Structure I
Amino acid sequence: MAPIRLEDTKESAGCLSSIFSSCSRPQQTQEFNEKFMYSAIEPMEQLPAYQDITKGMKKLDLKVDNEIEHVIDNAINQISAELRTISVDLHENMETGMKEVHAHAVLTDFLEKNGFKVTRHAYGMKTAFTAEYSRGHGRRVGVCAEYDGLPGLGQGCGHNLIAISGLATAMGIKAALESGKASGKVVLFGTPAEELSIGKIVLVEKRAFQDNVDVCLMLHPAAYDHQYAALIAINDVHVEFFGKPSHASAAPWEGVNALDALVQVWNGISMMRQQLLPTDRVHGIVTDGGQAPNIIPAHTSAFFFIRTTKANQAGRLQKKLEACFEAAALATGCEVKYTWREIGITKDVVQNQVMADTYAAHMEKYGISFPPEDVQMRAGGGSTDMGNVSYEMPCIHPMYGIHTTASNHTIEFTAAAKTMPAHKDTIQASKCLAATGVEVLLNEAYYNSVQKNFKDNLVAADV
C-alpha cells in the first residue's frame, strides 16, 4: 500500500471515519508534498502502473456494449424515483446496527415486488436478507447493501444511498439477464450493522458469499471518486483494571488505584507510537474513570481500536498493546482483564484491479475522472467489514462523490446524503457497477483475469 499523508489523518470510530474531505472532487488534482510522505512498504506494492492496466483491459475484449448498457440504464432509470423515496425514508428513519427492522422490511418488499427470490432474516440475523434472480447457467455476481446509521449522527456515512445502490445495481444486472443477453445469477446481500463491523463477517463465517457467488461488488458515497479505496484492517479491545477502594484523603495508602493503571496505559501507548509504523493507528476512549474524586478508583476501563494497512500486521500491534496493559497492572498492583473483539478482526479491503478499472472506465463516460493510484492510496484510513469478503473472493468497493466536500461521519455529510444531487450520483455509479457485474457474466476471459488478480493480491498479502 502507498504512503499516507500524516497531516490529514483523523481518528474516530466507525466504518469510514478517516476519509478526508481534502479528497473531494474539486481537489482531485492536488499535488502532495513528498517531503511529508512516509511509507512502511513500497508505494506501488499492489497496484500496477495505470498504463499497464489500460493496456491489459484492451486485451480483455470487453463484452458489455452500448446495447447492454442501454438495457441496464433503462432498467435503473425506471426505478429511480422509487429508489429516491426509499433513500429519503431510510435517511429520515435511521436505525442502528442489528436494529434495522424498518429498512429490512422496505428493502425486501421492494425486491420481492420486482421478481427476486427473497430470504428474510437470513443466516440467523434478524435484519439480514438475501435476494436472488437467475436465468440459465453461468457465473454468479454478488452485490452488497448496507442500511444502518450512526447514533447521534444519523446517516453520516450515507448508508441510505448504499442501500439503494444495491437495489439499483441488482436490478440492472437482472435486466441484462432478463434480456437474454447474459446468463447466470445475481444475489443481493442485505448486510446489517456495518458500522459495528458485524454483518458481513457473520455472513463470511457462514459461507453465505463463498457458496453462492463468484465475485462481490458494492459502492460507497464519499467526497470524491476513487476506484481503489484504501480501507485498512481494524480490531478492538476492551481493557479493565481492578484495584482497591479507599478514602482518597484520609487513607490513600490503603487503596490500589485503578485509574493510575489506566493513566499508565495511556502514557505507554503514547510512547509506543514513536516505535510504530507510520501507517499504524491506536486510538481509544476511557469508558470508566472512577466514581468520585474522594474515592481511590477500584475499577476503570477503556476501549481501544488498532488499525494496520494489512490484516496480517495486526498481531504485531496487538502484542504491543497487551504489553502496555500488563506493564500498567504490574506497576500499580492492579489486576487487568482485556478482551479482544469476539467476532475477530475486520480485514483490509483487497480491491480487484480488473473490476475496479472496468468500473472506472464506465464512470469516465460520464465525465468522472480518477486520481492516480498512489494518490488514492494516500487517502486511506477507514475500515469496513467488506474487507473480510474481499479475502474470500474478488471484490470492489469504489468510492463515488456525492457533490460535497464534507468527510464521512460528519453532520455535513449526513445532510449531503439526503440531497437530490447525491441521489443522481448514486444512480450514475450504480449503472457503472451493474455494467461491471454483467461483464463478469458475459466474459470468461475477463473473469479469468479477475480471478488471477485476486490470487495475485492474496499472494502479495501473504495469505
Structure II
Amino acid sequence: MSVVTVQLGQCGNQVAHELLDVVWSDAQKKPSRAASCERFFHHNTHGELVARAVLIDMEPKVINQSLSRAAKCGRWRYGEDSHFSQKQGSGNNWANGYCVHGPRHRDVVEELVRREVERCDRLAGLLAMMSVAGGTGSGVGAYVTQCLRDIYPTSFILNHLTWPYRTGEVIVQNYNSVLTLAHLYQLSDAILVHENDTAHRICSQLLNIKHISFSDVNKVIAHQLGSVLQPALTADSHGVYSRNPLGELVSALACHPEYKLLSMCTIPQMPSSSIAYSTFSWPGLLKHLRQMLISNSKMEEGIDWQVRPPAGSGRSTSLTGSSFNTSLANLLILRGKDVYSAETGGFEDPALYTSWLSSKEAFSLWKSPVSFNKYEKSATLVSNSQALLSPLNDMVGKAWNMFASRAYIHQYMKYGISEEDFLDSFTSLEQVISSYRQLC
C-alpha cells in the first residue's frame, strides 16, 4: 500500500524531501527494497523513480529548490505535474492562508492530490507535512487537510507538524499554532509533532554539529520519521512486512478522539564517524529508551534517572522536579541484528499507562531484522502521552496573553477570522490540555 505525502509550505517541503531521501537511501540495502520504495515512489514510463508527493507553497523558491535537488541527485525525482506555487506568500498569517489562498486554489490542489492517489494501486493514507508557525504551512495546510477529509472521508490522514522554536521565529507564531492545532484536531486521525528545539539539541549535543542549519534539523526529523515508516513486522503480520504504516500507526496509538498528539524519540543518534566504533545491546538501548519515556527526556543525554513509575495513586516526582510522564499508548519499533532476542517487557508495565486501558491494548511492538540508516541496532518509540503537554500549554498561554491585549488581532480579522474563532480555538485546545493532564 502506498502513502501520498502532501508537502505544505517551506518547512513541510524541506522535511518531506529529506524523508524521501532517507527512505530511498535506506531501501537500497534491503531485501524488501521494492516494497519499501513502493510506499513512497512509483515508476514512470521511462522507468524513473518518482515520488508519490504533492508540493504546495505560495512562494516558488523552496519548491524549485526541491525539484532541482531531486533531479540532480539522479536517484529519484518529483512528478512534472505534482507541484503548485504562487508568487506571493501568506505573510506568516494563518488567516491569509486559510481564508484566502486555500479557497482560491482549492480546485488545482485537489486535482494534484487526486492524480497521485489514482496512481496508487492501494492507498494507505495521506501524510500531510507542515509547520505551525508561518502562514502557508499552517493556514493553507489546515484548509487542505479539511478538503482532503471531505474528499477521502474513509482514508487515514496523518498530519506531521514541525513545532517552532520557543524563543520565536515569527511574532504571531503562537496565534498560528493555536488556530492550526484546533482545526486539525477535528480533521486528522493523528498529529505527529516534532519540536525544533529538540531536533536542534540533538544536532548540537549528540551529532556534534558546530554550525547548525535548518537542513541539519530537518535531517534529524526525517531520520526519526523514516525509522517509523519503513516496513516492519507487526504482531499480527504472520511474518509478512506491514502493508499500511499510517493505518497501523493510528490504530496502535490514537484509540480515543480526545488524544491525538504523538511524539517520538529514537536511539542511538550519533555522528556517522562514530558509528563504526560503537557497540549497542538491546538491554542497554531499551533501558535508556524506557527511562526517556517515563521522564519525558527527548534524547539520551540528560535523562533523569530519578523518575520512577508511581507505586500507588498520584504522580511520581524526582529530586530534580521532573514528573512521571503517563502514557495512553506506545509503539516501539526495533530494527537490526538479533532483534528477536530483545526483551521488551519493561514497556508492558501497567504502571506506565492510564488506568482505563490495559497495557496489552496500550503497547504495540514492530520489529525488523534489517538495520536502519547505518545503525546495527536502533529503537524508536512513538508515544501518545503527556510529553507534549508542557509545550502545548506554553504555546496556548503565550497566545492567550497576546489575545488578551488584542495584539495583532486586526491582521487576522481583515482576512475573515473573528475574535469568536480565536475563542473557539482556545476552548478546544484547553480541553485537550485538560484531558492530557487527567491521564492517570
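No lab work stands behind these numbers, since they all come straight from the coordinates. Predicted, not measured: the structure shown is a model, and the values here were computed from it. Cβ atoms are built from the backbone, for glycine too; each structure is taken alone.
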Practice task
Taking relative contact order in percent (Cα under 8 Å, 6 or more apart) as the quantity of interest, name the structure among I, II where it is greatest.
Solution key: I
Problem - Computed 17.6 for mean count of other Cβ atoms within 10 Å over residues 77-84 - originating structure among I, II - result: II
Exercise for the section: Have a look at I, II and say which one yields 42, 24, 20 for semi-axes √(5λ) of the Cα gyration tensor in Å, as calculated. Expected result: I
Fill in the blank from the handout: mean count of other Cβ atoms within 10 Å over residues 189-196, calculated, reads 26.5; among I, II the input was structure I
